[in-house]
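Next up, some structures in structure tokens.
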Structure 1
Amino acid sequence: MNHFNKKYLIIRILGNDLEGLHGNNQTIKNLEFTLKNEYMFNDSKKIFILNRIVSIEKKRQIINLLNNYNFEFIDLPFNIDEFNKLPKNMPSLSEYKNYDRKKMIKVLEKHNLYLINNNGCRNYCISYGKKNGYKWIFVLDSNSFFTKEAFENIVNNIDDNSDYLIIPQKRLKDDNLSNDILLTKDYENQINRLPIQEPQIAFKNTSKIMFNSNIPYGLAPKAELLNALNVSGEWCNWMYFYGLNIKPRKFKNINFKKLSYIIRLSPFNNNNDIKNNWKLRWIGIYLLVKYILDTYK
């Protein structure tokens, strides 16, 4: 399907909620908020990617929501046969929690790459957008939300010499704000107080550099690309891969422009905190793996 009359593709990745890190229905709650409240921007198309969602019930709810609001989606299904090719010898949860970071990663590296499919799915989105004729492809995490003003600020200030747009992120959780703050008249005063966090990225259809699909979720998969593009920020200090055969990239003469901001909606989990999230991610993946092993016996 071609969409040559649309300039901008806003493509969001909906994946597996991780126990302990995300609220039980984080994806569904934030998806419904976005479908209901995000503006329908001019010259834009919105598509959602169902990225290897394990829970049949959650996937059904997501599809129903998307159908109710008449949004297109692409299903990249979870495949139990592919999962069964992964290692099955799992330590107990108490053992796993006591592992150091390097050992935690080694046990679940392959499971992480398959189940979360973080950069793999992002690269799928970029390729899909280019193939279907969009000028700009906004590859977004599932809980990302554009206000009307923020997105229009981007499209009104794009420099055609740029190949990448860097969109700083504002996390509602940083000030314990609810999603509903975005529906108030003075929301910008609240948003302006929030610190800048790791940006999202948009790709021009002529861009050449993509994400490194070998970097697991939880090991700065997006930050590695920001660092490679020479986008300065605290994320450039996150280049630790704990024994994995990954070397941070660096490119010269990259044309990018930093514009506006994007909102990260609520995680619906009080434990979700930047300081705690590294370990919560890997424990969440462990619990997802155990759930699959128990469910598909």
Structure 2
Amino acid sequence: MALTLSDVLQAGYAELGQLNVSLATGGSTTTITDTTQTDGDDDAWKDGAAFVVNTTDGLSPIGQFQRVSAYVAATGVLTVDTAFSTAIGAGDTYGLVGSYYPLRQMIKSVNDALRSLGDVDLTDTTTLDTAVATTEYAASATWKRAAPFRVDIQGITGSSSTDNSWRVIQDWEYVPAVAGSAGKIIFRDYQPASRDIRVWYKGPHPTLAAYSDVVAEIHDPEIVVQAFVAKALEWQNTRSQGADQFLLQRGQKAEQKLANLMVERPRQRVRRKPRLLIVDRGMPFDQGDDFTVG
């Protein structure tokens, strides 16, 4: 089952002791009513967030979350600033978090956490297509973080998307460029025209923004959640300038737990194809120093 942004936020908020789960007694697309929660102060949950944890029919809007814009204690009615896709109904499970860890800041913390776990292996099949009598192709700026490590050429066109018969190309090189301009991928020989070029490269994890955005499966879910918790505590400790000893201790424990998990569950990486030294016409084609597999 895919790990989504909503899953990470809910699990992280729960570990931080911030997620309060209850059952709705009614609602709409912009409100959650819970008549069992009719105490406290008006706007106690204002600027917090509401998560739809589950629904009675197991369908939408499960996983969706919105910022709370108002709360009326006497009626137990929460109002959100953006509508859910489907009305909240009696018996739906929802979760509430306060404003101590603001929703938008925590979404940023999730993305910071994913980037802190290191680059992921990515592919790009849309930027480049082969052309007639062409060996040099402008690379995407996205690939400049680290030089591409593999290039394939589409073997079959006009067929099913599941039958491209990708052919690994050995005799190519990547030429970097100055900041703000594109590098080049240079093939030694002409390639068949009008074929997709698939480039393998390392890059930061794509940014998660929507509740249903999925975390790359290469990451262990528990590690992702723990990395988020560590980032959230780091943000809160920075905000308070280290004045809260409890938060400092929690932050240290979160960092240690994350370090232990990363040792216990090492990340699996895409196995690289070996680069071959192509010798012909009296001189070797420059392949750089990349002759290792791993």
Comparison of 1, 2 - label where percent of Cα pairs over 14 Å apart, for residues 207-254 alone is highest: 2
Matching task: 19 is the computed value of relative contact order in percent (Cα under 8 Å, 6 or more apart). Pick the structure from 1, 2. 2
Tell me which structure, out of 1, 2, gives -7000 once helix-only ellipticity at 222 nm (-39500 (n - 2.57) for each DSSP H run of 4 or more, over all residues; to 500) is calculated. 2
The highest value of mean count of other Cβ atoms within 10 Å over residues 95-102 among the shown structures 1, 2 is in 2
From the coordinates of one of 1, 2, mean count of other Cβ atoms within 10 Å over residues 79-86 came out at 15.5; that one is structure 2
To test your reading of the models, identify which of 1, 2 gives 1.3 for distance in nm of label points 7 Å out along Cα→Cβ at positions 71 and 103 when calculated. 2
Which entry (1, 2) yields the derived value 33 for percent of Cα pairs over 29 Å apart: 1
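Read-outs: derived from the displayed coordinates by stated rules, not from any lab. Note that the coordinates shown come from a computational prediction; the quantities given were computed from them, not determined experimentally. Cβ atoms are built from the backbone, for glycine too; each structure is taken alone.
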